[in-house]
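Listed below are the structures to be examined.
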Structure P
Amino acid sequence: MLRRLLQPFWVLLAIIFLIEAWLWDHLEPIVARVVALIPLRAFKQWLADRVDALSPAMTLIVFAVPVIPLFPLKLIGLWLLAHQYWLSAISTILFAKLLGVGVTAFIFDVTRPKLLEMRWFEALYDFVIAMRAKAAELVAPVKQRILELVRGDGGGWSARMLRLIARFRKSVHEAR
């Protein structure tokens, strides 16, 4: 009974996790292109050289520190939200989120080899990768069902409704 009650919570958590993973996967190439366009390639090489000289524990600080300045930006977004500046709040929060994921992807790319030298970090990294696979597995049936509903596959009421809407739209288009 408890498992059944917690199922939507776990699916929601898995979806959030997969959105984060999707952002990470899609922002990393964008950050790489930005690095290629502006002289960040030299900065990346300089940072990589400095990280090579650091201990793994100090590398963890290098990994964590760049995200700290983004925290006030998120607080500004929450303030805007509290004062009902909806569009500004959502824009600020999304900008902070995307910038945070992009910066983290950039810094993690540079610091990953050194961070993985720490056993606990490697275990955490492996755990996150395993959780990502588990989340994808958990969300796959829900995702498949949503795709079936959107395409109108199957014989359920939603599929019939989507086919009815499609026929109605087609008749409206033909009437013009």
Structure Q
Amino acid sequence: MLREILGEAEEKMEHAIEHVQAEFSTVRTGRANPGILSRIMVDYYGAPTPLQQLASFSVPEPRLLVVSPYDKSAMGEIEKAIRMSDLGLNPASDGHVLRLAFPPLTEERRHELTRLVRHMAEDGRVAVRNVRRHAKSDLEAMQGEVSDDDIRRAEKDLQELTDQAIARIDELLERKEQELLEI
């Protein structure tokens, strides 16, 4: 029973880490990354559709992202959706593909994005600590059914899982900050 609680907590912490990683991939750095387009929804025949379902992406150069729509008639809507997004990108169309040139980030924008990324990491740490808190209360509810020593051991294991998860989030944050501050 204690192993189940710890296993469930570990799984939830892993989901929190994956969520932070996904959030980080949506933050624009100076180089082209198809992940930043993951939140863009395109009005495709009256239905909001994720851009990934309407086009393929390639990165021929570090600062250039090429979007190739599967349906050429959707080109105008895709271009409009990218322009309307908060990414600050201006797509150039040649009728077949859209080219997104990534301008270098200003120093002010780099620091702004660093603050944003730190906030995302803190949200991830809070999620991990919430998982720990819930698992700890589940362990304490087992008192009487399981020996106190087993509960203490499980709580120690839970704390180790928490420390590892927070360390992984900090590692992801450090990498993303380096990526953002890199010129």
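Quick notes
- Mean projected area of the Cα convex hull in nm², for residues 87-142 alone derived as 5.5 - corresponding label from P, Q: P
- Computed 12.8 for mean projected area of the Cα convex hull in nm² - originating structure among P, Q: Q
- When mean count of other Cβ atoms within 10 Å over residues 79-86 is computed for each of P, Q, the largest belongs to: Q
- Ranking P, Q by FRET efficiency 1/(1 + (r/R0)^6) of positions 103 and 135 (r between Cβ atoms, R0 = 35 Å, to 0.05), the structure that comes out highest: P
- Source structure (of P, Q) for helix-only ellipticity at 222 nm (-39500 (n - 2.57) for each DSSP H run of 4 or more, over all residues; to 500), computed value -30500: P
Bear in mind that the values in this text are calculations on the coordinates, not laboratory data. Note that the structure is predicted; figures quoted are calculated from it, not measured. Cβ atoms are built from the backbone, for glycine too; each structure is taken alone.
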